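Following are the structures in question.
Each value in this text was obtained by applying a stated rule to the coordinates, not by laboratory testing. Nothing here was measured: the structure is a model prediction, and the numbers come from that model. Cβ atoms are built from the backbone, for glycine too; each structure is taken alone.
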Structure 1
Amino acid sequence: MKYYLIAGERSGDLHGSHLIKEIMLNDPNAQIRCWGGDLMEQAGGQLVVHYRNLSFMGIWEVFKNLLTIKRYLDQCKRDLIEYHPDAVVLIDYPGFNLKIAEFAHQKRLRVFYFISPKLWAWNQKRAVKVKKFVDQMYSILPFERQFYQQFQYQVHYVGNPLVHAINEFSTSGDFLDRFGNSSKPVIAILPGSRAQEIKHMLSLMLQLIPEFPQYHFVVAAVDNVPHELYQQAKAMPDVEVVTNQAYELLSVAKVAVVTSGTASLETALFNIPQVVCYQTSWLTYWTGRILIKVPYLSLVNLIAEDQVVPELIQSEYNKANLTWHLTQLLSDGPERHHQLAGYRKVKMLLGNKNAPQETARLIVADLN
């Protein structure tokens, strides 16, 4: 069978790589072409376009790059027609992938979606399009089944891929020797995986360092953004920067300061108390305030349906608030215990399914 996978960001590349490996186990003759990143290519996919060319976030950022996005959409459509896969497998990235779903459906290609777009957050009527254009949806958040039932659309809950990835993870001895046995406990700084996020978030996070001299601050960097974005951190004497080692860092941290996104759920699954933060352009923020229909921003709170972790958004994201919450979490007090109890609830709701394995099995079975 021929498979065409499309992921448009770093986390999608990770999940896509695991899915490619599982598809190949279920279908040894699989031919896989993909839009994604290094991990999907290393897993065996023939890479067409790297996600670094597609990673735009926020209303203003997307608007500025509309012509670029359209050019890539047209390229993807041409490539789909030429390759003519048995299965088009879309991974999150809704702005791009929902348009491809409609196109692929019109061309009578079978459309699968792994990791549902967050339609429950805003513009929920897009679920009607999903029902029309997506043959099978594989959800990784338990509450999404109930959301789609409102539209008489049945989805498969396949578990959350982060659960399996973190259960399988083990920290290297070198990393443990370097940080785990340090005389100073580690505070992890996770400023995001996109250039826009890092520009907005990192500088203020670094202002915490003089307030906590008895701790060792370590910044989780990624290699898909310009390394200059971390220059301020690298120039500080009391900070270390590690690249593509977020899991290693979380495995030794005492607490974390986290830009909202997938990293907040990863931090929870490592049982690390955290402060979740987010700041963006004011245009994007106020547009989001009008459009977004959910009570929380972080995945941890959304899954638990409770304020498990603090969320410092826009003007609330300031040094005073960060310092206060971090102080509470570093003491063995009620806020730390509240978060750890909330994490237990989140893990129970997510379950222990191997999401890529389950999804690959269902896709191959459907095609057969």
Structure 2
Amino acid sequence: MNKSVHKYSVLMVGAMPPQLGGIERYVGDLIASELGLHHRVIPFNLNKPLVNSKTSFKTLAGYQRSFGRGILTVLTSYAYSAFFFIKFLLFLLTKWIDIIHIHSASYTSFWEKCYYIYVGKLFGKKIVLHIHGSRFESFYEQSGGRARRWIAYFMQKCDTVIALGQYWRRFYCRFLPMEKVKVVYNGIDLQSYTSQTPKTDDPSLVFVGEVGQRKGIYDLLASLKRLQRDWPGIRLDIIGTGELDQVAQKSQIMGLKHVHLHGARFAQHKVDILCRSWCFVLPSYAEQMPLVIIEAFAAGLPVISTRIGTIPEMIDPFENGFVVNAGDVVQLAKMISLVLENETLRMEMGRKNRLKALSLYDINRCAQDIDTIYQSLKI
């Protein structure tokens, strides 16, 4: 077998589009980025088929969701895991691979990737582990002592572990050598964010993400109830799948008049909703580095979110948004009100975020950082 004309041959392992989720979107954008100009990037998609769940939307058959999965769904999921792993072995036996770049979340996702790490090292490949799981800290801390040692063992076997920010780098360095952990901030394809959609006349908030407790949607509804007293026309656009029926019912009980549930929206439709809004709000309880915040930056919106993960590294208070403690409904409402009532501050924050997205969070900037990591592996 002959090597590619590119510098290295990289097997990119992880979930990819068209499935939903931040990891999928990021990996898809990364594969389509300038990384492919320098290296031969081979996608290895771990997506499992969509199946009907007991909720009002479709969800993955694998570990990513747990909405009433039956035994058949569980068995199907593990069957696909076995199929993918056999396919992985065939790739290693039949294709020239220099680097295995693995994208992982937490819990079952991580344990599944340990097989890929172990076998990849048996074949003498360089391993880059890219961790995206918002609950990775909880996953590690809540695991027993033996499980934590295994987590550390498999991460130590990797040649590089990519952290999504300094917060996560400090966390991983608790059980990894500092030189093994590299920071690469997330990025998106910014080409779609040139919309000139006019802002709504009445104040408008937008939320993008899985609609449920972890993302703080019910805290946002409680804050909206407070805000509605002074801003009776305030609108909330919710983009995402999840507990849509519950949120609709809760909004009705609370007397919220202008809550719009859009479900999943993509491409220009989502961009238009973002760009016409006044402020982006993500009162989440667990995150690594949310792509949706970068999307809000690119749309020129001030951002109000919570003090978790890498988010405080992205938001400077009174500069481009605000961070509050997760669950603090009163402070969340106060910060939203401050942004809504001060047009000059709001517009300036949006302008700074637009520039920040262009300078720091373009997917091709990620590609450059990852290229530097590949070059440092000394294959």
Structure 3
Amino acid sequence: MRNILKIMNLTFASAMILMLVSGCSTKNNQTMNITKESFGQLNDSTPVSLYTLTNDKGITMKVTNYGGIITSLIVPDKNGNPGDIVLGYDSLSGYLTETPYFGAIIGRYGNRIAKGKFTIDGNEFHLPINDGPNHLHGGIQGFDKVPWDATEFKTDSTVGLIFHRLSKDMEQGYPGNLDVTVTYTLNNKNELRFDYLATTDKPTPVNLTQHSYFNLAGEGDVKDHELLIKSSKYTVVDSLLIPTGELRDVKNTPFDFTTAKPIGKDLMATGGKPIGYDHNFVLDTKGIDEVAVKVTEPKSGRVMEVFTNEPGVQFYSGNFLNGTIKGKGGKVYNQYGGFCLETQHFPDSPNQPAFPNTILRPGEKYQTTTIYRFSK
């Protein structure tokens, strides 16, 4: 079921990605563009860059090679007025503090691993504890908190960035040297595509995702956004958001988004502390040709559709935002000020044998794709 591929270096990985996303087109395009500028430096003086990607439909995206973070995403509303629809900061310094993963690549393992431990082939591994008694989003210094090598590309129909890094054996407690390539591609269909590739020299859990917080209105909370998720089951979690192993039918629960409804409609019935959605939905879709999730913001008319070949999506309603974070332009991010749609394998899968496998082994290739499509 998995093809054997060893990504030997960035050049080879870049070629494979370009074949996948653009058919290896090398024609110049006069309407799409990508530029690069300084975004400051890390505490060890490592320089950080900020890239601006534009298409000819009015979308402008800014991305930094620190954590692969999407710092800004300008999308026109139904009247053609541009608006920034993602949460974040104006400068690098904001991202260097303890932040809620605004806009970043998440890895090695997106979501939670119970008690920060798992066993592979009889060997137990221990990870940093950074979410109560559990491990979250790759640890204290996950993929969101490191610089990535970045390569720009431009074809007749796309602009994009190829991010690459080698996560060394036992980084944040994970076994194996993991060679990772993540490609961001913007096209003139107003699609933002994420392609993930990885290989390893030792068995290791892998579950990569993207953690942008969206607010399609560009302000206020997201409770009036109308959400559709093609999912008939969700993973039940305990009080610490660790799956119990049960996949429960969404019918007659607050987790039923099989028909579009406002995010806020059943929000208070979800329970939890703080109250809100932070749950994995088991997708009924079977690949990137089907819409898995659709979000509509009635006032702006902006629509966001999600396509993925992942088996799940974590819908998070910004429950932990509490008004203490000041983002772009001094804007205060209050509770429910943004939502995340983290396409993924299920939380705590290394400790849940009934869940889809997340252990990557030598000679295998990890490959997933997610597409966000914007319209009005």
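Kindly point out which one of 1, 2, 3 the value 2.9 was derived from, the read-out being distance in nm of label points 7 Å out along Cα→Cβ at positions 110 and 334. This value belongs to structure 3. Could you figure out which one of 1, 2, 3 the value 1.7 for distance in nm of label points 7 Å out along Cα→Cβ at positions 102 and 126 was computed from? It traces back to 2.
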